[in-house]
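Just below sit the structures, each encoded as C-alpha cells.
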Structure P
Amino acid sequence: MSIAALHHLTDAAACPRIVLKIGSSLLVDGEGQPRRAWLDSIGEEIAALRRGGQDVVVVSSGAIALGAARLGLEKGGRGNLADAQAAASVGQIALASLWSDRLGAEGLTAAQLLLTLDDLEDRRRYLNASSTLARLLENGAVPVVNENDSVATQEIRFGDNDRLAARVAQAARADAVLLLSDVDGLYDRNPREAGARLVPVVEGVDDAVRAMADGGSSSGLGSGGMVSKLQAAEIAGRAGIALAILNGTHDAPIARAVEDDRGTLFLPLRRDRGRKAWLGGRLSLKGALTVDAGCAAALAQGGSLLAAGVTAIEGAFERGDAVAVRDPQGRAIAHGLVEYGAAECAALKGRRSAEHAALLGYAPRAAVVHRDHMVLL
C-alpha cells in the first residue's frame, strides 16, 4: 500500500515511519515562551501515531527563540551569528526538556540528536546518523532532531529545518515527512492575494510549481518559507518519500488536516535508495560541470559523463567530491562524485578519450563522472 492521500499519512500500513517537522512559531510564542497547550496537543497526537503502529521522528525548531528570550537578545537571537549560537546553546537545553517532559507524560522516551549540514553531507557520518536513528526507533524511542546551531556557521548549516527534515527522512528510511506550517499548504500564488487556491496534490516539483512559492513566513520567528518547503519536497521525493505541508496552528493539527482533507501532499515520482538517495539530496557541493546538449541527452538515457561533453568547470574540487552537473542553460540536471580534480577536468574538457593519456601522463579513468556514482535530478 502506498501513500496517495492525506489520510494515508496516519495509516501504519501505508506509512510505517513518519518524520514530523515543527516550526518555531508553533512551539514558541512571540515572547519566546513555550506554547504549552499546543505542545500538549501535539504530544497526544504523537502518542496516538505510536499506538497506531507508526514510528515517529520529530524535527523540532525553537532552540534559538527559547534561548533568546532567556538571554534577553534582540531580534529573537537572529541579529548576528554570535547571538544565534549563544541563544541556541541556552535554548537547546530548554527545548530538550520540553520534549522529554511532554513525551514522558505519554509514556514515551525522547532522544535528542543534534546535527549539522556536514553530518548528513559526509557519507560516513550520514551512515552513522542513520544507524543511530534506526537503533533508537528499534528500542521505542522518539528521536527529536534539531540543527546544532550552537556550532554551525553560515557556510555549514541547513538554514531551515524543512530541508533538514527531508534529509533526516532519508537517513531514517521514513515513508513520509509532515511539515507543520502556519499556512494550509501550497497555494497557486501568495495566499494573501485574492483568489489564491490551495493546491491539494503535487506530482513532481517543476518550474510551474516553484513559481507558486512565496518566500515569507508570517510568524517572523522561522527561517523556512515556501521555497525551502519545495526544496524539501524535492529531496524527499527523489528517495520515494511523500511530503505534506499542513497547517499546524490548530490544536491536534494532524487529525484536523486529515479529517478535513486540507493540506498539500507531494507524491514521490521515483525511489532512489542508499547512496543515490544520499547523493541526490546533497545540499553542499564542491563545484559544477556544465555539459553540452548532446551530453545532457546521453545522461538522461543513463550514460556516464565523458570529458568530451564538458564545456565549463566551476569550483576547486578533488577526486571523489560531489559536484553538480548542469545543462547548457545552467539548470542542474544531476549530482555526481567526480573521478578527477578540477585541474584535471580543465585539461580534459572537450577532449576525446583517445587524447586523455597524453594529456594526463597516465592511464585515464573510464569517465569524469561514472553513471554508478551519479543521480539525475
Structure Q
Amino acid sequence: MSEQDDQLRCIGCGAIIQSTDPAAPGYTPKSAIEKGLANNELYCQRCFRLRHYNEIAPVSLSDDDFLKLLSQIGQSKALIVYVVDIFDFNGSLIPGLHRFVGDNPILLVGNKEDLLPHSLRRPKLRDWIRQQANRAGLRPIDTVLVSAKKNHQIDQLLDTIEKYRGDRDVYVVGVTNVGKSTLINQIIKLRTGVQDLITTSRFPGTTLDEIEIPLDDGHRLVDTPGIIHSHQMAHVLSPKALKLVAPQKEIKPRTYQLNPEQTLFLGGIARFDYLKGERVGLVAYFDNNLMIHRTKLANADRFYEKHVGELLTPPSEDDLATFPSLEREEFRVHEKSDIVFEGLGWITVPAGTTVAAWVPKGVAALIRRAMI
C-alpha cells in the first residue's frame, strides 16, 4: 500500500496498516485490507491471528524504539521476565538492560534448553547462565530453564512468576529469535478458558504494540516486541540457509583432533583456525546437519575461495552475491573456554592455545568461560 496506508490503523493494536513487510507491525495482505474495510473491521494480520487462533507472531523493533520501551517499563512497577536463547546466549543479551529497568526485579528465562546435550546437568547450566548474566551487569532474582517449543517447564515458570511478582504487572522482554512469542503462546494455552483472553493496546506516543494477558488479581502479563540485534547470524543468512544451521533438536557434540596450523570450515559461513598449542581434541557444538570440513591452514584461503557455495554450504551459490566476507579475530586462551560464533554455535578449546575465528562481517565472535 502507499500513502493511504498512513490513514489506516489496526483497530486491535493501533499499528499503521501496511502490506509490504510481513515482519513489521501492521502487516496485512492486500486482500485482507479490502475485506476488512468492507466489513468495517480492519485488523493487522497479527491481531487477526490473535483474535481467531490465540496465536502470537513476533514483531521487531529498532534500537531507539526499544530504548523507549525499556524506559517506560523502568517507570512502571513490574517484574521483568527476560528471555534469552541458551544456544545463542551472548547474541540474545540486551546491552545495558540493568540500567533501564530501574528497581524492578529481573527473572531470567533460558529458552531452548532442549537443544543442549542431556548429559549437561541443568543445575550447572543454571549456575553458568547466572554467572554470565552477572558479568553483563545483571543480578536476576532467579533463573528458570524452559523449552517453549516442547512445552517443558512452562508450569514451573508460571509458578516462579507468581512467586516473585507481588503487586506488579509482568513484562516479557527479549531480542528477536529467542522464541519469546512461542513461549507466550504456550502460556496462553495454559490459561485458556477465558473469553477474549488477549487484549491489545500500545504505549502512548509510539507505534509499539503490546500483547496483554490478564492475571487473576487484575494485573497483566505483557508481551513486548523483540529488539533486533543486527550482529546476529540470522541477519546475514537467507531464510533457507538459516534453517540449515539453526538447531531444531538436541545437538550432538563433535570432537576433532587438531594439530597446530589446521582449519575447520563451518559450512561456508564461518571458519576456525587452530594456530598454536599441543595436539588436542576440540569439541564443536553446532547444528547436527552443519557440514564441518578440516584442512591445512596454509591451504585454507584457496580452499574457501574454490569451494564456498558448493562443497562449503551454506551459503548456497545463489546467496554468494549478498553474503558478507569473513573477518578474522584472534584469541589467546588462558582457561578452558568457548570460542563463540554468535547464532551458529561454539568450539570448546583448552587453556594454553591460540586460535582464530572467522565470521561474516557484522557478526560477532567472542571468547567466554566454557559452558560444558
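Taken together, the values in this text are just the output of simple stated rules run on the coordinates, not laboratory data. In this text the structure is predicted, and so the values were computed from the model without any measurement. Cβ atoms are built from the backbone, for glycine too; each structure is taken alone.
Annotations
- Among candidates P, Q, the computation of distance in nm of label points 7 Å out along Cα→Cβ at positions 29 and 317 that gave 4.9 used structure P.
- helix-only ellipticity at 222 nm (-39500 (n - 2.57) for each DSSP H run of 4 or more, over all residues; to 500) derived as -11000 - corresponding label from P, Q: P
- Given 61, 33, 32 for Cα extents along the principal axes in Å, for residues 69-260 alone, calculated: source structure among P, Q: Q
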